[in-house]
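Some structures are shown below for you to check.
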Structure P
């Protein structure tokens, strides 16, 4: 019994010593402070500001009007009345339009053919040709989407006018044109804004990047200075590594208890990004996310002797993490191998759960599967960190 009590108090002392030592290492390292402050706040704020317009509007599109009739001018007026594109009508032929496109003065080309009005009035089909810049998906989607919508309205107007010309009332003409009324509602991201889509995912990804870089710098410094064993003298003793790992994890969790509400409270409020869950639920979900990243960072940094090497490795692996997170491309589109690989990156489940909580108003039970996955990852990386920390300390002890 006395051994258990003694072991408990030794673990308790080592736990608090770890928190104090790690906090001292954070506050005395300017690079780590800059990472925590600049990346968590400044970069997130800058990214959110860049995308604060949410939706790309009034994209310049060259309109080559080969018909020059009233009906073609009415069509152009409808294009200009939309929020999506701005019709540039000063261009007279396709060659001028190409020159303007390659100079990035316009992002698309629309050709109204000759006999446009004549064909419509005689009941013949006419074709409007559109070229859109597919190198940028936002421009491509907005230009084609806007033109398709305007074509639908323009066609409707023609059909309704013909029905009314045959003696039918306006209501009857509308009813005959469309027997099915469509009501479209956007779920969650009501405005269809890019910032509302991107920033919650980026927030969760930044947590991972900041933690890995911070832990990598701190542990890399200790590896360089051979201070791991001197800072934690009982690290090689039985049960000595566990309090150290939990002390680090708890400290970083407490740090993000302060950082996350600042991110959500300031950045999200400033740019009208909705938060549809309580802060308490977000905290509960974040704990295994932070733990898994901390243990992963310790495991990674144990393999390097210099802090620059750790930082370089983490920066290089941040690109695959970004790609596997589902931020740039949906995870559902990955091959089976990459789907499995993505599950071993904390940000995959972390982003999924964070977006569900903040944007989809999910309850904690609805993100419970992601929460369990993060705890499993935390256990896996805890074991790896435990082994790597023991091996690193033994190696350094022999060197000393």
Structure Q
């Protein structure tokens, strides 16, 4: 009897302490790949979140409350991420979810956030369909896959076509998965369809990411004698495509990827420098000319000892966007807090070191930042990837 009474009292005190503690902090949950193939990316975002949270907490937090990060390892598996998200919401009592790295994870977690009325902020998962489901608890600050090619499209029209002054032949090869289909469906294919007076898309082929030989595909592109070759690839397939492009003798005035594998250092080294001169269009590295961005980059390099890219700035800014929205949360009840945060996020209109953040409903998207302008075209020059277009985001002059 005494043991039962003691247990009941202990349980009640534990629940009370947990409730009081929850009222003193804002918990943000993140389903991230901390092991497995995506672990390197999970670590990038963990660093970015932690840096921003440490800065915010050092200044007193939000409304007197500190921010606490709770990470659950997804292993980059959507099914695991769904379990994680449910646990973060129901057991950890997070006020919001952030990130996930992969589009497959975010596509699976979105409905969980929606069903549980918990705000979910995306800063890298880019598949267009994620914010085309009508979910009003899902928000995205960065460019979608369909927006990745915006900087490339601008460059092709304002530089390449302007210099050549003739209709240009194009070959487009893209990986046949959610990412590749998204870039193709919402970005590259509509663009060239609308620009038939300037560009002739002669080859448009999806390919298997795990194929061991792309030479037949590349020979088809070569036979079209293209001026421009656009590739949407991951890393392993991107490396093989670059090597075999050299082997079959495929040449063009412009070779460009659309982020992903073509923006990773390994593609240069493991292709035997075959991508020297290639472009890559995708999310930019931020407003690099601003003093605030320069300070952030220096602080990052001092803290983590390497140069940050788009992943790091996306994660860092996502926390500051949530922090700004958390100022509108006044309730102590977690369910009410989530509702208040969702309404506060809808009102966000802020300038950040990543660029303008404002969540809008347009062209089938819900709570999507119009982020076409937050893209840049980078180029591999002497073993490093430098932003070269647009001019106000350029680190170096482009080579063409």
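Every number in this text was worked out from the coordinates using simple rules, so none of it is lab data. Please read all numbers here as calculations on a predicted model, not as lab measurements. Cβ atoms are built from the backbone, for glycine too; each structure is taken alone.
With helix-only ellipticity at 222 nm (-39500 (n - 2.57) for each DSSP H run of 4 or more, over all residues; to 500) coming out at -12500, pick the structure among P, Q it was computed from.
Of the structures listed, the value fits Q.
Who wins on distance in nm of label points 7 Å out along Cα→Cβ at positions 72 and 152 among P, Q, i.e. which is largest?
The maximum falls on structure Q.
Please state which of the structures P, Q yields 17 when relative contact order in percent (Cα under 8 Å, 6 or more apart) is computed from it.
Matching structure: Q.
Where is distance in nm of label points 7 Å out along Cα→Cβ at positions 48 and 88 largest, in which of P, Q?
Answer by largest value of distance in nm of label points 7 Å out along Cα→Cβ at positions 48 and 88: P.
Hey, volume of the Cα convex hull per residue in Å³ derived from one of P, Q reads 188; which structure?
Label of the source structure: P.
Still on this structure, I have one more. Comparing P, Q, where is mean count of other Cβ atoms within 10 Å over residues 208-215 highest?
Max of mean count of other Cβ atoms within 10 Å over residues 208-215: P.
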